[in-house]
Structure P
Amino acid sequence: MTENAQWTHVCALTDILPNTGVCAKVGQAQVAVFRIVSPQGAEEGVFALGNFEPKSQANVLSRGLVGDLGGVSVVASPVYKNHYALTTGACLEEETLRVPVFAVRVVEGAVLVGAQQ
């Protein structure tokens, strides 16, 4: 993120159930924010992708199932079941499909998502 980035408070980290996502408006974009927790209960990270799924042309990714596919943390689109990498936004089934990745951070228990000005 550049120094010109604007950070949007989305919610408290504890408002996102482990291994699920929520949708938030950041600037003009709908953003899907996911909280990943290991089976042992350890926090593994918070990730933010564009909520718009390009194959279905619908804002649905925040409703997708998160998991691991070949060592890659992914969200499965609830419509066509394509898997999008949480770190890169790349679709694992169709390399021409991609969703934007947003910077995300947790500060004092608050989830913040960055958007460029």
Structure Q
Amino acid sequence: MIHLYLDDWRSCPKGFALARNGEECLLMLRECDVDILSLDYELGPDQMNGGDVVALMVSEKLYPKQIYLHTSSSWGRKKMYEMLYDNMPAEVKVHNGPMPEALLRKVAAESP
């Protein structure tokens, strides 16, 4: 089980696999058992954004255990949260904001 962090410019927290774009994120969701997914919205010009990633997650039924939205885009966060909230199964926990510091420390401490 992996923890996945989608962002094109922030540094990746310890214990997380980094996806620099939507295609990498979706590939990892398709191929790996993802426990925690943290999503950014703005992923650079001429790239799919976090909303595009979420739309494909929903259509392909790619369900990590927990999803956090660490984006600084309030509009993007709202769009992703609404799509996730309306479409994820009840066992998927969707958090409308970034991961808490305690969780980041826990994941870092558990990583090799």
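Each value in this text was obtained by applying a stated rule to the coordinates, not by laboratory testing. Keep in mind that what you see is a predicted model, and the values were worked out from it rather than measured. Cβ atoms are built from the backbone, for glycine too; each structure is taken alone.
Computing distance in nm of label points 7 Å out along Cα→Cβ at positions 28 and 92 across structures P, Q gives 1.6 for structure Q.
Comparing P, Q, where is Rg/Rh (Cα atoms, Kirkwood Rh) highest? Don't jump to the answer; show the numbers that get you there.
Numbers: P: 0.95; Q: 0.92.
That would be structure P.
If mean count of other Cβ atoms within 10 Å over residues 12-19 is computed to be 13.6, which of P, Q is the source? The value was obtained from structure P.
Source structure of the calculated read-out (helix-only ellipticity at 222 nm (-39500 (n - 2.57) for each DSSP H run of 4 or more, over all residues; to 500), 0) within P, Q: P.
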